[in-house]
Structure formats: structure tokens, C-alpha cells
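Each structure below is given as C-alpha cells.
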Structure 1
Amino acid sequence: MAELLYMKALVEPGRALTEAEIQRYSRHILIPEIDLVGQQRIANAKVLCVGAGGLGSTNIMYLAAAGIGTIGIIDFDVVQLSNLQRQVIHLQHDIGDRKVVSAANKINELNPNVNVIVHDVMLDRHNALELFADYDLIIDGTDNFATRYLINDAAALLGKPYIWGSIYQFDGQASVFWSKVGPCYRCLHPTPPPPGSVPSCAEGGVLGAICASIGSIQVTEAIKLITGIGEPLLGTLLIYDALKSEQQRVPVNINPECPICNGKQLQLLDDYQAFCGAIQNHLTAAELKNMMMKQEEFLIVDVREPWEYEERSIPGAQLIPMRQFKDGSAISQLPRDRQIVLHCRSGQRSADCLAILIDAGFENVTHLDGGILALIEYENQANS
């Protein structure tokens, strides 16, 4: 069944191309499998990129260069100096700017034919279905499990293909999930890994070029689906080891117990962080801001890396990187008689550190849901 569907193009051909467009995309049009009709399909496609970071930079640039008619970008972060090692869509002069704005500006410079829609918001269960509804397919450039499960579920409930990628140090993975005709992300990962068991790129690092390797595979998969050519990575996990220059292809089958694929889950979960094992002692950005304005007595602990702290931090926050929670050295540095609020970039690392403190007997401890990014978004909305 999957073979029959992905031989059919996802997108119908759009309007006739102008002479300038034919010249711009001539190297595509020369390819027999794409031809003029295939380029018209590309120009008529609507692709949503979740994330404008490492993978997202490659996704967005190559989608725009290929002539995708409409590109949506979801991100609510700002460009930081440490991003420039791998997030090639952003430049030195973009530091401090919103990532969606920086990315949109580059698209306009690269290909003014592309319609860019920026979504400067945090993706969550309340907006995912509405944001995804107007697009043909979703490309995932995120780096945490809770968001991946959310993207998978929202795309599946809407019947849309989900092109997934993951990177860490010298390794990368990619696949296409489409529950209408094949497995979904939950078939590959029925349950999330234990909190803290899988380090993020912020903790372990990533070779910048790996973002381009996996990101370009994601874009290629998108074009294959849009035009109906080749064999997409549907039902296949591609694993890339850059140090050995090796690729593996691992079959991924539909899991009969998958609640998405067997039709038992008909709506989004109430809390994807909780589903991924995060302990639910958390504050919202609004609650933390209110505590700060009232000058309540509490200790803010930043569990990110020192370079992240130097780029941006919450006033008064004490830096104790996550590795010190894991090796136990953070325990002796923290008071047990004060309220402690942990935070990181997006909430994942602080949730893991929260679990460590609770296991160590701390009682008056919580963490910032959504991390410093949620606080930034809240402050931006309050000031707009």
C-alpha cells in the first residue's frame, strides 16, 4: 500500500512557470524524473519547518533554493553566537535577532519567489494542529523527545507526512513517517527513553557539517514525496556514521500496538513532557516572572553549559551545569531550606536535574517549564 501511494505525487502541479523561473530551476528541469511538471509541483508545495537551528538551517535554505512555493518556519528562539558553528542560515549580524526573522530574510535574498510564513511561537498541543493544517508536509529540526512525539501525533492525526532527522556528535539519523501508509515515530520509539539518558547536542556537542548531511537528506525526501519520484525513507531508518563514512538502512515496521497507527489515540496528549517522564513540579514563565517581580525569596539555578550562560542568563541565576547534577557534586552546593527553581534552554535538562534532586531528598524544588526560551517568549508578548 505504501508503494502505491508514494509513487503518486503528494502535490499537484501549480501554475505555469515564468521564463525567469525556468532559467532559475533549469538544473532541476533537466532531470527527467523532475522535468517541468515536477518543478511546478515543487512551486505549488507548502512545507512547514519546525525549528530554524542546525537541521532547520539546511532544511530552509535548500527548500528555498529548490523553489518550494510556501515555507513555514516555527521557532521562538533568538540567534546566539554559539549557533553560528552549524546554523548556517544565520550570520554574525543576526545575533540577538529572532531566528524566524533571520531565516525569512535569507530566504527573501536567496529566492524572492518563495512565500515565507513565520510562526514566532513555541509549538505545543494547543497550536500544533492549527499550525500544521495548511501545509503538505512537516520537516522536523527539533532536538527533544517531547516535541518529536507532539509533531508525530499532530502530523498523523492530520494525515500528513513527517520527515524526521536527529543529530549528535558525528552521527545522524533520518526517516519518513506517515501513518496513512506506513509506520510513525511511535513505531520506532514506542516509549521515550528515561529522562537524562540521551544527552543533547548542548551537552555532548555536534559536528556542524552533520547538520548539512542529515538536513539535505530531509529536503531530498521532501522533494521525492512532493514530486512522486524514487523511494522515500518510509519504513526505513537511515543511520549515518560520519567518522566511518558509513550508512545503514534499518527496516521500521508498523507496530500493531502503536496507538496512533491502530487508531486508538484520536487526539493529542494533554502533556508531552509528562509522557516523556518529566516530573511535574514546574512553574510557567508567567509564574516565575510574577515571583521575580514580587522579589520572593528563592534561588534560580541555571543547569546549562557555561557558554550558554554567558550568552544569555536570567538575572541572579546561579550556574551549576547538568553534569554536576549527574556526578552528584551539585547536591552539596544547594540549600535545602530555600525554594529552588531550575531552568535550562527549553525545559528538558532542568526536568532531568529536578528528578535527581527529588531523588536526593530535596522537597522545595521546581523547574521552569519551557526553559529560558519560554520566559523570553512571555516577556516579548508582554512588551508587544
Structure 2
Amino acid sequence: MKINWNYPTTVWFGEGRIKDLHIACKNLKIKKPLFVTDQDLVKTDLVKNIINDPNLKNFLVNIFSNIKGNPIGANVEEGVKIYKKGNHDGVIAFGGGSGLDVGKAIAFMSVQTRPIWDFEDVGDNWTRAINEVPPIIAVPTTAGTGSEAGRASLITNEKTNTKKIIFHPKFLPSIVILDPCLTINLPPKITAATGMDALAHNLEAYCAKGYHPMADGIALEGMSLINRWLVTAFQDGKNLEARSAMLVAATMGSTAFQKGLGAIHSLSHPVNSVYNVHHGLSNAIFMPYVLTFNKNEIEKKIIKLSEYLEFKEKSFNSFLNWVLDLRKELKIPHKLSDVVNIKSNELDKLSLMALEDPSTSGNPIKLTIEDMKIMYRHSLEGKLF
């Protein structure tokens, strides 16, 4: 199946749609694209075959791939220099969350006069920007971050070691190519972590404070797709139906979370930036602890969610048990201490970073630094609330 839709931006979906990359460039009048990807993908035949596609021979494509797994400001700065030096006129952001986030940020920052940190997602910072951003084509190769449909990039400020959400409506790519064939060689471990990232986005958007029934509806169906297809994609990576469903679910998650996120992400971001833990993995670990911490405020919504997912028992506990069982099936550790050694004297710093994270404002319960510390402790010890 191949199909196009225009929400939240132009999306070209279907098997083999990567072969339409040259058409996307032509439609957007891009003649000299900067192809932004990560250090691992750039070495693969996948990227080599795309770059050497005869259909791209009339385009002057340059590659930038000096990107960390958790991207830092210096990665964006270097990319912007290469973009300007090469007189590029658009960006192809290719890969997982890192490649997509940096690609979008390079396009955005190529026309700005302020430092990137001036556009952190706080208040009306985004209004400071110059709006004439060059076109972006986003091509995800994982099904998790949904960055291809997002209006922000996650970039770590290496001077303060904090992960920042850099936001502007112009971060939204002009064309997204969702091709499940690009995801079939993802290892099960990455399939699991990125799939749980997609679940965290949909779940936190659904539970976030505020009135946004459109986001709630998208998040519900996103979680339904994940319920039906994540385990299949994990067990059988060549199953294109499962890969397609997970790609769409990830895009739906990032579309939905314009409503807001919550403590799963607040707790994750410091752990990602300080200890370089994979974002999807940390989201998966924190998920049941945050769910149970927020139970009193979200129980009614979770019961409604369990009904939508057609669980036999329509209850908060049935959904919680589904999350716990899903993590086991995907071989996700139960405790944070299984993946990182955090000393007790480091919790104050991490908790303050979590509290100050922009995601915190969307949490269903207003949080304090002590709440953050308690959730960190519980996740380290493996104790649900």
C-alpha cells in the first residue's frame, strides 16, 4: 500500500517510498540538499544505495554524520557550518531520533543569529526566531521518536550537561517519507526501545493536563497499534505490516504530544544527558513507576484506555500489568539500576534537572523536587507506588 496524507504535514507512506526522495527534493525546489544522518547509518549499504540512486544524480548531495547518540550543541554547530559552506538549500534528515533532530536543527539554525539555547521550549522563546527556514525532508529509520512529525529537537547543552527541547513551528518537516522497508533490519533491542518510546509519547500525551480531544484520539489509536504490532515487530523484524504499523504509531505519538508530556520524559532526559542511556529504554523503565505515582489523577482515563484496547478486565491494574508484561516480553529491565549506576548523592542534581524539564508541566499531578527524587528512588529499587 502507498498513500499520501497531509496531517500534521505532508506524509508519503508505503513500501519503497524512499525511491521518491528525488521527487520530494524537486517539489520543494531543493537542488543541493545536505543529507544528515548518524555515524552508524552513514557506513551502511542502506545510505550508500540511497545516495547513489540514479534519480539523485542531478542533485548535489553532501553528507553530514558527526552526530552523537544523544546529540549535543556542537553537532548542530558543525552541521550549520557545513550547510553554509556548501551553499545548501535544504536538508534531508535521515535516521533515528538523533539524525532527525540534528537535521531539523541544522536547517533551523542556518538562518538564525541567536544561539540555539535561546529557542528552548520555554514561554514564547520561539517568537525570537527568523522564520525563513529552508525546507526539510524527514525520513525515519526507526519507529519511536516520531521526530519526523515534531516541532522540536532534543539537543544536549554540553556545557551544563542538560537535555533541552528546542522548539519552533518551522521544525516541522515539509515532507515526511515513511517507508517501512527502511526499518526491517533494526535489531530487536532497538525495535523494543524505540517502540516503547512511541508508547511513552502516546501514553503521556493522553494523560497530560489540558483539553485537546484531537490529541487524545490520536494517542488512543497510536497505543492500539502498538498493542497489536510491537511484539510482532520485535519477534519478526521482516514483517512489513508490523513495521508499517509501528512507524505510523510513532508519528501519531509525536503528533499527539503537542498536548503535553509528563514525568516519564522529565525523569528520562537527565539520565539520557548525564549517563548517555538510550531515551526509549529509559522511558520504558520509568513508565510503570510514573503510572502508579499518577494513579489517583489518571485512573479514569486509564480505565477508558483499557476499554479501547479491548482488555478483558477494564481497570487501571489491567493496563499496568500489560505494560509490565510487555516490558518483560521485550526484555526491558525492570529497574533503572540494571542499566546505570546512580549514587544517592547524585539524586538531588538529577531531581532538579527533572523538575526544570519542560515536560514536567504536562504531568497530571503538579510535581516537586521531592516527588522527582522519590520516583528516581523507586525506579532504582524496582518498587512501584
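Among candidates 1, 2, the computation of helix-only ellipticity at 222 nm (-39500 (n - 2.57) for each DSSP H run of 4 or more, over all residues; to 500) that gave -15000 used structure 2. Figure out for me which of the structures 1, 2 the number 23.6 belongs to, where mean count of other Cβ atoms within 10 Å over residues 146-153 was derived from the coordinates. Answer for the origin of the read-out: 1. Can you say which of 1, 2 returns 4.3 when distance in nm of label points 7 Å out along Cα→Cβ at positions 58 and 330 is computed? Considering all the candidates, the number was obtained from 2.
Of the structures labelled 1, 2, one was used to calculate FRET efficiency 1/(1 + (r/R0)^6) of positions 130 and 290 (r between Cβ atoms, R0 = 41 Å, to 0.05), giving 0.65. Name it. Structure 2 accounts for this read-out.
Quick check: 21.5, 72 is what I get for Rg and Dmax of the Cα atoms in Å, calculated from one of 1, 2. Which structure matches? It was calculated from structure 1.
Identify the structure, out of 1, 2, from whose coordinates distance in nm of label points 7 Å out along Cα→Cβ at positions 298 and 322 was calculated to give 2.1. Clearly, the read-out refers to 1.
Rule-based calculations on the coordinates, nothing more; no lab input. Computed from a prediction, not measured in an experiment: that's the story for all the values here. Cβ atoms are built from the backbone, for glycine too; each structure is taken alone.
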